[in-house]
Structure P
Amino acid sequence: MMLYRVELREAAARLLSDATDAGPNVFSKRALPLSQEALPAIYLSAPADTARSTGRNAPDFVRVTQLNVDAMVSAGTPEATQDALDDLTEQIELLIMQDVGFQALLSQVTDITTRQEVTSENSAYIGKVRVAFSLEYFEEFSPGGTPVTGLDLRMQVPGNQNFAETLDTVFVQKSVQ
């Protein structure tokens, strides 16, 4: 079993792979930087996660995972690099936000933050963007211990001799998964 934030990161990587200008250069388990020859490329990470309790009862949480989608492009001029970066940024946002299967994994996307830059590194123009999605979902932790298999129910009224005592045993049926 893997953490749900890891499942979300991997689902986003599958979604973006081959459906963007980055083609197969979509990575979720690789460190940056990448060489200019490997561009365009997309790198996904889920570096932050916050859980807020829903109350004092069962261990239920509303979680928000930050999914960072970092993309890099390179083109011959600053203008061409910016255009390629804008196209890839749009592809990322539309795929994540419009895919029904991916959105079904969430309760909502609480916000999206986008930061772009075009720089000249080693005389090559490199465009970089980070699209950070805040993905909200619900998580419940199962209580530990021995599972309940049956209950003994006893009903009586203390101090009332006219009320008959009743005892019943209820067995909990195992669910088949």
Structure Q
Amino acid sequence: MPPESRARLAAFGDELVAIHRGLRAELARLRAETDDYLAGGARPRALKAHCLAFCAALTRHHTGEDRGAFPALAARYPDLRPLIAKMEEDHALVSGLLQSLEGVLDGVPADPDERDAARVRGELEGLSAIVESHFGFEERTIVAALNALPAEAGSTEDLLGLPGTETAGP
């Protein structure tokens, strides 16, 4: 059966929430690793790689929204354009925070000391606050509109930048 004729099992808005849930969990793991180390736990040797992987995933998600979901929503729901513009501004802010985190990580050795971990934690705390606010705003304002988009609008990855849980029906 061609993909365009398959029924979606998960609507795009629900996929957005699932993607956000996964990104929140990843950010929470990063924060926990850093906090554990600062509390006397094992040194997070893979902290830099873990942070960079998270940064890349969040960037892919926001780029996907900017190129896919937001134009589709703006075309179908012109009244959402001011909210979409706000979300795009948030994406630029988050991008700056990710660059700042990456800059801090560039100065962190493979075997970080407490001061290095504290700097990373500070960056993660700021990023967490902004990302949580942004995700909540998106979830309150566009989930219903995303759920109303037809399957022909694209895949979850086309619209939201990351693969979702969508699967084709029989």
Structure R
Amino acid sequence: MIVLVMQWLHVLLGICWFGGVLYLDFVVIPAVMTLPLEQQRAVSKPLTLFSSRLLFPVSILVILLGLVRGTIFGPVQSWDFLIGTTYGLTFLVAFMATVATFLWGHFVIDPAARRLDAFPLEEVMQSGGAGALAFAAQVKRLKMLAILQMLGFFIIFTCMILMRFGL
């Protein structure tokens, strides 16, 4: 019964993490970017704070539950199994990709998003000015960082499917 609950929570929280990031990247952020700059700031600050308050603990729990589910309550009981079987290697890749995706979001994307709020509003409002160009470059950089995070989620998701079939 504990394995069932753990698996259920792992999947539910994984959906919340991945789905939350997908929704932010492909729905919320593009919608916010259509607003005037003053409104973007008014929306983005609480959105960033709320998202990090939710997604940070959810992602930590996903990682911990996956690790416990695969090792203590799963087949990865030894180093030989981890590096000597297809399932073990897939588990290792999934774990490394998940930790890397978490770290990427926390230490690369979050600070890059906060930098947008640090731009002086007056400089950004001057079209063609140095502030506006720097702001546009930061938005473009943030979009690229988000795409790279999606690559991490793609690897994780693929590994989860492979492990479901014992690979």
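None of the figures in this text is laboratory data; all of them are computed from the coordinates on show. Since the structure is predicted, the reported quantities are computational estimates derived from the model, not experimental observations. Cβ atoms are built from the backbone, for glycine too; each structure is taken alone.
For this structure, a couple of remarks:
- Given 19 for relative contact order in percent (Cα under 8 Å, 6 or more apart), calculated: source structure among P, Q, R: P
- Among P, Q, R, structure where distance in nm of label points 7 Å out along Cα→Cβ at positions 36 and 52 as derived comes to 2.8: R
- Test item: helix-only ellipticity at 222 nm (-39500 (n - 2.57) for each DSSP H run of 4 or more, over all residues; to 500) calculated as -27000, pick one of P, Q, R: R
- Identity of the structure behind 17.6 (criterion: Kirkwood radius over Cα pairs in Å, calculated), options P, Q, R: R
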